[in-house]
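The structures considered in this document are given below.
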Structure 1
Amino acid sequence: MIQKSTEFFRNLPPKTCVDCGKKIREQHESYMNQCEHCLSKVYE
């Protein structure tokens, strides 16, 4: 049985930060892999 694409994307696990492991609040068309907190450390 073929799964609907909407069902596939709904069942994906939440994206997590590669540095601290916190769940990232995703925005559509975003390819970031770090949370805002860890990104702010990089630019300080």
Structure 2
Amino acid sequence: MRKIRKQSFEELVLENKKQLLKDQEAMDKIEARLEQKMLGKAE
């Protein structure tokens, strides 16, 4: 049997980032949330 190699945190982040960049709907949601957060802090 092969030992399952665990990914490092950096590898998981990069993989997640690549998936998000492909998923435009998820990117739109994240951008909207960030905009709301920035507007809230600006007030």
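Taken together, the values in this text are just the output of simple stated rules run on the coordinates, not laboratory data. These numbers were taken from a predicted model, which means no experiment stands behind them.
Details
- Answer label among 1, 2 for the case where helix-only ellipticity at 222 nm (-39500 (n - 2.57) for each DSSP H run of 4 or more, over all residues; to 500), calculated from the coordinates, equals -25500: 2
- Origin of the derived value 16.2, 58 (Rg and Dmax of the Cα atoms in Å; candidates 1, 2): 2
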